[in-house]
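**Q** Next come the structures, one after another.
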Structure I
Amino acid sequence: MNSIQVSGISISIGRSPTFDFPEGRSTFVAYKLPDVKVKSMTVETYVSSGWLPMATVFRPRALFLDASFHEVGNSKLEPMKRAAKYLQGEYYDATADIPTDAAYVVIFGASSANTDRLVAYSENGSMYGLPNAYEGKISILLK
């Protein structure tokens, strides 16, 4: 199956727009979905640092809109699975089905108050709960 890489983007508090989502105010990115119908979307979110005591992660949520900008679906993008890419570092990813009438997707950060932390392990086996951040690096892959 062919895939379309939509973005590899850094979301930052000073440069990205914010909006009051049902979970609370957050930074976000929004995309028009391609005219070629896609069925699913995988979002990768990268850990901010290799030094786990200081690492954070942008915990994504997805909101799908129709051509008139009405909500037609959403996804908490869970469960997130841990993986790594050479020279890009550790990341977590999750896949969501895209509603058939979706024309746009909005990716925003989950609220820390309503979301469990992702867990990372150091080389010596120590476990760390990664705090949610409102900025970070993500990639979106449409399938």
Structure II
Amino acid sequence: MLPINYESWHHMPDSNKNQALANIKERFALEVSDDYIKKALGKRWRDNKSTLKKQYFKKDISLEEKLRNVPPGMLRYQWEDAVRCWNSKKGEVLRISKLLYMVFTLYVIIILLCRTVSELEQAAGKNKNSRTRQGREVLLL
């Protein structure tokens, strides 16, 4: 299992990533690039870290209890490092920045959708008007 006591996948040492890649290639015959496998590993690592945080860290218990409540299969020092990071000011800043990023991304998507809908409505209106004009011209002839 890859350690969770790194702030991000990008901070994970390449030696860990390469070892995980070697383990996967040893067990499975995959016809995809190493970069693709590493990208998928990073996604799974983030998902696992998020799940552990939700199940074990976000409980309404004291910090000491969170530190003692080590998930099965997890090394104590890795869990303690992760809990201390999540509990720190830096962890709070990371949470807020991720939340702001998600809000900004959603805002951009909404703006783009509104523009697209507006453009479609305008295009439909122009087509409707042009047909009406063509129809009137035909009637006048």
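Every number in this text was worked out from the coordinates using simple rules, so none of it is lab data. Since the model is a prediction, treat every value here as computed from it, not as a measurement. Cβ atoms are built from the backbone, for glycine too; each structure is taken alone.
**Q** Where is relative contact order in percent (Cα under 8 Å, 6 or more apart) largest, in which of I, II?
**A** Answer by largest value of relative contact order in percent (Cα under 8 Å, 6 or more apart): I.
**Q** With helix-only ellipticity at 222 nm (-39500 (n - 2.57) for each DSSP H run of 4 or more, over all residues; to 500) derived from the coordinates and found to be 0, which of I, II does the value describe?
**A** I
**Q** When Cα extents along the principal axes in Å is computed for each of I, II, which one produces 87, 44, 21?
**A** II
**Q** OK, next. For mean count of other Cβ atoms within 10 Å over residues 42-49, find whichever of I, II sits highest and give me its label.
**A** Structure I gives the largest value of mean count of other Cβ atoms within 10 Å over residues 42-49 among I, II.
**Q** While we're here: For the read-out volume of the Cα convex hull per residue in Å³, for residues 18-57 alone, a value of 73 was computed from one structure; give its label from I, II.
**A** II
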